[in-house]
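Asks: Several structures are given next for inspection.
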Structure I
Amino acid sequence: MTDTYQPTFRPSARRRVTSVLKHAGLIAVCLLMLYPLLWMVASSLRPNDDIFTSSGLFVDTFDLDHYPTGWDALSFPFSTYLLNSFLVVLGSVIGNLVSCSMAAYAFARLKFRWRRWAFMIMLITIMLPIHVLIIPQYVAYAQLGWINTYLPLILPKFLATDAFFIFLMVQFIRGIPRELDEAARIDGAGHVRIFGRIMLPLMVPALATTAIFTFIWTWNDFFSQLIFVTKPDLYTVPVALRSFIDAQSQSDFGAMFAMSVVSLVPVFLVFLFGQRFLLRGIATTGGK
């Protein structure tokens with residue numbers, strides 16, 4: 001009688017092969033998505049004559065002059081536009097953190113008339129594109145004399161106009177046990193103390209997620225900044241990059257790509273150091 005030997009490693013080997021194939025596919029997709037960014041970085045190091053003649057990522061001849069040239073190519077040094085963007089981003093981040101957290105606490109914990117309807121209307125505003133609102137906003141801000149200032153870009157953030165972040169924080173607060181609120185009320189705490197001493201420390205992941213997304217979206221915002229800011233000394237980074245080609249009779253794409261790389265450094269650093277809070281914030285707000 002012959003015994004048939006059944007190897008026990010086949011399922012494990014099959015899983016290993018499947019895992020290797022999945023990781024290889026993910027790496028290929030990742031490289032495909034990163035290719036435009038890597039090509040831009042490589043193009044910022046090539047001579048102008050070689051930028052559009054090569055689609056590869058390897059640089060044969062390095063030309064580091066694009067960075068100092070691009071820094072001073074516009075009417076003002078590029079540091080001016082970086083500082084302008086940092087100012088707008090800082091005001092937007094603070095405004096969203098303050099106003100959206102307060103509005104989220106009101107929707108999640110306070111009981112008032114028409115709360116459900118107000119929350120539904122707030123969610124509907126997420127579907128409104130900026131192009132529908134930009135004309136009435138421009139007319140209102142022009143009458144107030146706010147054109148060519150940063151008020152149209154910063155002040156609405158202090159009025160809780162970003163419904164997405166309110167919804168995100170509402171979902172997070174709903175996951176916090178109400179027993180904490182009741183215990184604080186027994187000790188004589190009101191809504192202000194509950195919000196400031198209990199909710200805010202527990203909302204750090206949601207607040208960090210709001211800050212990171214606000215930073216990235218505001219830093220990369222081009223349309224609204226182009227509409228409300230027309231003075232060259234007030235340009236932010238996206239508007240400055242757009243005017244880069246118009247500022248010269250012969251476009252210096254190498255310098256433009258170099259300044260594009262510089263403008264991506266703050267976004268990369270924010271995402272690099274904040275990804276831990278970003279993942280926690282998304283994971284803890286998506287299940288409610």
Structure II
Amino acid sequence: MRPIQTVGVIGLGSLGVLYATLFTGALGKDRVLVLADSRRTARYREEGVWCNDQLCDFNYVDAASRTEPVDLLLFAVKFGGLRDAIQTCRHLVGPDTILLSVLNGIVSEEILAEAFGPEHVVWCVAEKMAAKKEGNRVTCGPWGELAVGVPAGEDPARLHRLTAFFDAIHFSYVLPPDIRIHLWSKLLCNTGCNQAAMVFQCDYSLLQRPGTPRDTMIGAMREVVAVANAEGVPLSEQDVTTWVDIIDHLPSDGEPSMRQDGKNRRKSEVELFSGTIRRLAAKHGIPVPVNDWLYEQVQEMERAY
């Protein structure tokens with residue numbers, strides 16, 4: 001299997017811009033395709049995209065006009081746009097194409113595997129970065145890393161090909177011992193922190209001190225532990241403690257992505273967080289009242305947009 005030579009990125013939210021910037025800087029403009037339909041591509045070219053106050057010199061490509069598969073295809077769309085993105089890029093996935101999703105949650109890898117086959121998908125968590133988008137301007141820093149892996153028992157060849165590529169371009173990544181547990185652990189954090197910040201319309205400061213927002217965050221996290229255990233994923237109270245400690249040391253005036261969605265009246269990732277937990281909890285007959293309440297509150301907020 002030949003080394004990765006071409007990369008496609010679909011979705012130009014904050015993470016899409018971040019990774020398109022990193023890959024373009026490492027490989028050059030011609031080998032990194034920022035993919036979209038013809039309407040979006042025209043808009044990107046006309047309006048431009050900025051990263052850290054620099055105009056991005058991206059290779060904007062109408063996906064329908066491209067006939068050759070890409071070696072690596074990174075999905076950075078919102079969850080609600082994932083299935084459309086799959087259709088837009090379906091013809092760009094060849095026998096050796098590797099698929100990465102930087103969407104939050106635990107379901108995008110499953111959706112990609114259903115669409116293209118699990119042998120194409122490397123599981124992934126985008127972590128330790130700070131990226132914020134306002135209009136067509138993105139501010140990034142730190143740039144963070146990708147945690148990557150394949151489920152236990154699967155052929156690691158595609159993972160080794162991906163990490164060889166990352167090593168060649170000096171791209172930051174880590175290899176967790178169990179990528180499934182790692183995805184669930186990040187879901188625990190997001191389900192508590194992101195949703196509480198959106199519903200209580202606060203930055204990290206209210207989550208860092210005693211009160212209802214912090215109690216709600218922790219309660220939602222503990223419900224994720226219960227559901228994860230029912231799904232055979234060994235999370236525990238120690239995972240809650242670890243994430244709360246991390247949140248306690250974040251800049252108090254910082255904001256998670258869902259809070260930014262609420263402020264900008266954008267549809268949030270609630271279906272990836274409490275939506276996922278509620279569906280799995282129902283399957284196992286587990287009560288999740290905190291996540292039920294958070295889900296209902298977010299739905300009410302979004303109906304008012």
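Each value in this text was obtained by applying a stated rule to the coordinates, not by laboratory testing. Quick caveat, the model's predicted, so the values are computed rather than measured. Cβ atoms are built from the backbone, for glycine too; each structure is taken alone.
Asks: Given a computed value of 130 for volume of the Cα convex hull per residue in Å³, which structure among I, II does it belong to?
Replies: Working: I: 238; II: 130.
Answer for the origin of the read-out: II.
Asks: Sticking with this structure for a sec: Using distance in nm of label points 7 Å out along Cα→Cβ at positions 41 and 153, single out the structure from I, II with the greatest value.
Replies: The structure with the largest value is II.
Asks: If mean count of other Cβ atoms within 10 Å over residues 25-32 comes out at 14.8 when worked out from the coordinates, which of I, II was used?
Replies: II
Asks: Okay, next question. Out of I, II, which structure matches 10.2 when mean count of other Cβ atoms within 10 Å over residues 129-136 is calculated? Intermediate values should be presented prior to the final figure.
Replies: Working: I: 10.2; II: 16.0.
Going label by label, the one that fits is I.
Asks: Given a value of -21500 for helix-only ellipticity at 222 nm (-39500 (n - 2.57) for each DSSP H run of 4 or more, over all residues; to 500), point me to the structure among I, II it was derived from. Don't jump to the answer; show the numbers that get you there.
Replies: Details: I: -21500; II: -14500.
Attributed to the structure labelled I.
Asks: Also: Give the label, chosen from I, II, of the structure having the highest value of mean count of other Cβ atoms within 10 Å over residues 105-112.
Replies: With respect to mean count of other Cβ atoms within 10 Å over residues 105-112, the highest-scoring structure among I, II is II.
Asks: The value 14 for relative contact order in percent (Cα under 8 Å, 6 or more apart) was derived from one model only; which of I, II is it?
Replies: II
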